[in-house]
Structure I
Amino acid sequence: MSDPLVPFPVRYTEQGLGLHAAVAAAGFLLRQIDGAWFASDPSVQQIIDNYNPLPAVQSAAMIAAQAHYDAIIAAGFFYQGKSFQIDPASQANMAAAGAMALGSITNPASNPWPAAFDWIAVDNSRVPMTAPQTYAFTYAAGGYVSACILYHRSLKDQILAATSAAAAQAIDVTAGWPANGG
C-alpha cells in the first residue's frame, strides 16, 4: 500500500505528539503505512533527527503542576474539623484578620477584639473566634499556603532542571505536597 502524499520513507521512533506537531508546523505530513513511516518531504528526517521532546514535556509538566496547585488551593484549608477558603482574596482577608488579632493580643486596651467575631467556613457555618484563636487560625492557614507555594516552586525548578524528557516525565507533580489540616 502506498500514499502519494507521503512518498519518502523515514526512520522514526514514537516521540509523542510534539514531534508530529513540529512536522505539521513545518508544513509536512508524517504517516505510518503498514508499519513503516513515510513523509511528504525528505527534510522531515532532519526534523525527526533534531527533535528534542524535552521542552514539550516540560511544558506539559508545568501545566500539570499548576493545575494540581490550583486544585489544592480550591480544596481549601482544613482546620479544627472545618474547611476554609484559601483563594487569593481569602488569603488577603486572613492576613488582615491575623494582623487585627495580633494587635488586639499585644495591645487589647487600644485594639479591643470584637465581642462577636466569626470566620465563615466553606459550608457557610459561622466559627466564633477569639483574638488568639483567629491569630492561630490565620497563622496556620498562612503557613500551609506558604508551604504549598514553596513546594510548587520546587516542582517547577525540578521540571526546568530535567535534562531529558524521561526525567521530566518521572516528576510526580501530585506527590509530596504539604499536609492539609490543623
Structure II
Amino acid sequence: MILTVLMILAAALYRLMPHPWNVTPLGAMALLGGAYLGRRQAFWLPLAVLAVTDVMLNMRMGYPMIYAPRGFDYAAFVLIGSLGLWLRTQSSQRQLAAVLATPFVFFIISNFGVWLFGLNLGNVPYAKDMTGLVACYAAGLPFLRGTMMGDWGFIAVFVGCAWFARQMHNQSLDRLLAPAN
C-alpha cells in the first residue's frame, strides 16, 4: 500500500509539471487505486489528489478554483476506481480488458460533460442534439490519443514498479530465511 500511495503522489507531481497534452497518470491512478488500495482509500485518495492538483492548476492558469462541469471527469474516475475494485477478483483477461477500457471510459464520460456544459473550439456551446454530440466527440479525438498513452503507459510503469518491489521484497525474505552456512 505504501508503494501505491507513493505512486499516487508521484502522479500528482507529474501532473503539475509540463507534459504532453493529456498524457497524465490520472486514469492509471484511479484504476490502480481501486485495485491496490484499501476499500476506504481506493476512492478518496485518488480523488483528493485530483482535486488538489485541479485547484493548483486552475489557480496557475487563472481559471476558477472549482469548475462544476469537471464533475463529469470526477464521475469517470469514480467509475474507473470502481472498475479497479472489481478487478481484485477477476481473471488476467478481464484485468487486461479493464486496462484497455480505462481511457475510453474517461473519454466517453468527460466528453459528454463537455457537450452538455462546455464550449467547442470556436468558443461556442455545442448544439444540444446528436450533431453537437458527434461534433464534441470528434473534437475530443486528438485528446484521446494522449489519454490512451498516459493511462496505458502509467499503468505499465505502476504495475512494473509494484512487480519489481514484490521481487525485491521476496529476495530480501529469502535471504533472511535462508539457512546459515
Structure III
Amino acid sequence: MLVEAEVKVRILEEDPILTRLSKLQEKGTYEEEDTYFDDPLGILRKMGGTLKLRRRGNEYSIIFKGGDKGGEYKIKEEVEVRISDVNAMERILIKLGFKPRLKIHKVRTEYLLPKGKVFMDRIRGLGTFVEVEALGRSREEAECRLKELVKELKLNHKNLIKESYPRMLLGGK
C-alpha cells in the first residue's frame, strides 16, 4: 500500500513557478481523461474517496483513493491498477452499481524530481495548476517528501490548494 501526499497551486500567466518548472527535467506532455464513479448513495464521495477510470493515450488504469487523512496536505491511500479493456472495466463498475459522475479532461506536463512528481495541469473548464505529489510507505514519509518538494519549488503556503479537481469543478459537492 502506498500513501500519496499532494497539493496544488493555481497558475496565472506570468507566475514565477513557470520559470522554476522550465529548469526541471520534463518527462512529457499528454492528455488524460478521468471518469469518476460513485455508488448510488454517494457513500464513496461522502467519505472523501474517489474511484476513477483513467485514459492516457492507449493506456488505461483504475484508481482508488481513500479519504483524506487530514493535515496540512491532502494525504490519501492510493491503489492504481493498469487494465487492458477500459470498456469491460466500465461495464463491471456499472453492474456493481457505480455510476459515472464526472469526466475531467486535462493536458498534463510531467516533471521529475528525486523525491516526487510535479505536474502542470490544464484542466478544461477550470484553469491551469501545478500539482505536486509524493508517495511513501507511510503518511509521515509521503508528507516529509512533499514538504521538501514544496520548499524546493518555493511554493507559497498561503496559495496551496488541497481540494481535488472534481470538488473544484462541482463547487465543493
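We did not get these values from a lab; they are worked out from the coordinates using the rules stated. Predicted model, so just to flag it, every value in this text is computed and none were measured.
Ranked by Rg/Rh (Cα atoms, Kirkwood Rh), which of I, II, III sits at the highest value? Between I, II, III, the highest calculated value is found for I. If helix-only ellipticity at 222 nm (-39500 (n - 2.57) for each DSSP H run of 4 or more, over all residues; to 500) is computed to be -27000, which of I, II, III is the source? The structure behind it is II.
In this comparison of I, II, III, the computed figure 3.8 for mean projected area of the Cα convex hull in nm², for residues 21-68 alone is attributed to II. If relative contact order in percent (Cα under 8 Å, 6 or more apart) is calculated from each of I, II, III, which structure is the one that comes out at 22? The value was obtained from structure I.
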